[in-house]
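Each in structure tokens, the structures are laid out below.
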Structure P
Amino acid sequence: MKNNKLIAEFMDLRSTGLSIYKPSEYKYHTSWDWLMPVVQKIGNEYLNTPFDETYSKLTEGYENIWTLEDTYDAVVEFIKDQNNKDSYNYYTDSNVINGLKECIYFINEVTPKDEQGKYHKELLNSLKDAIKQLKPIIKY
């Protein structure tokens, strides 16, 4: 199943020791033993809640939360939502620095240098300082 591969990628099977399985052998949709560690990871790494609260939050709105099928669907929905959030976060890594540079560019475009006052200069200096501080931290 396509969503089993999605879950396997979320779980990073290489680090869990389950990489001996082929994608066609993933059992997230048929086995509680496979699915519950996914729920646990969601609670530990994303929601910061105990297992029972995580399970309740995931299955909220599903008709029968105690079925494997609904739990599986809830997990898939969570992972897809999480992946969408990650893909829409434009300002990550070097894009942070690019964003700061864009701010400097637009400030200079809107207000010519000879018309910039103390506030403009302070703002531009702060942006330049932020870039200097971020360069060693961010792969640029």
Structure Q
Amino acid sequence: MNTTICKYNTVSNSYSKIKQRFKKDTFTVGAAVSGYYFITQGATLGLSSLHGSTASFVYVNMLSNHVDNIEKGSNPKHMLVPICMTLSEVLWNRHHPDVQLDFITTYIGFFAYKLALFRIMYDAIRCDIMDMIEKQNNQQ
């Protein structure tokens, strides 16, 4: 396992550690986004965000399983998650006119995995920059 240690963070280049962090961060960001919507926008938009955040977490898990089994020629089932999320919201809105879920808020919750990915990338870039600065200071 190859690790780079910097003053601010430890970034592991191990695929399994990155995958676990990605899953954990997706869950955390999704919970934060959903919590924000429940507190500030009310239950209906909170449910929409929770629906999207749950789909985001399922998507990341299915994507990592697909990547793990890519050599076996597995089908990209993770691509069905946003389709199923949208269809389930359409069905919900048709059968529950009193509680209408919002598509935009659902997709904001779904894109929680992208925020988690940006967080991982930010930490890796910050670590590399800090290591580069430290090496330059040691050479002088």
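In table form, for the structure just shown:
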| read-out | value |
| --- | --- |
| Comparison of P, Q by relative contact order in percent (Cα under 8 Å, 6 or more apart) - largest value held by | Q |
| If helix-only ellipticity at 222 nm (-39500 (n - 2.57) for each DSSP H run of 4 or more, over all residues; to 500) is computed and equals -20000, the structure in P, Q | P |
| Given 36, 20, 9 for semi-axes √(5λ) of the Cα gyration tensor in Å, calculated: source structure among P, Q | Q |
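FYI, it's all coordinate maths here, none of it is from the lab. Since the model is a prediction, treat every value here as computed from it, not as a measurement.
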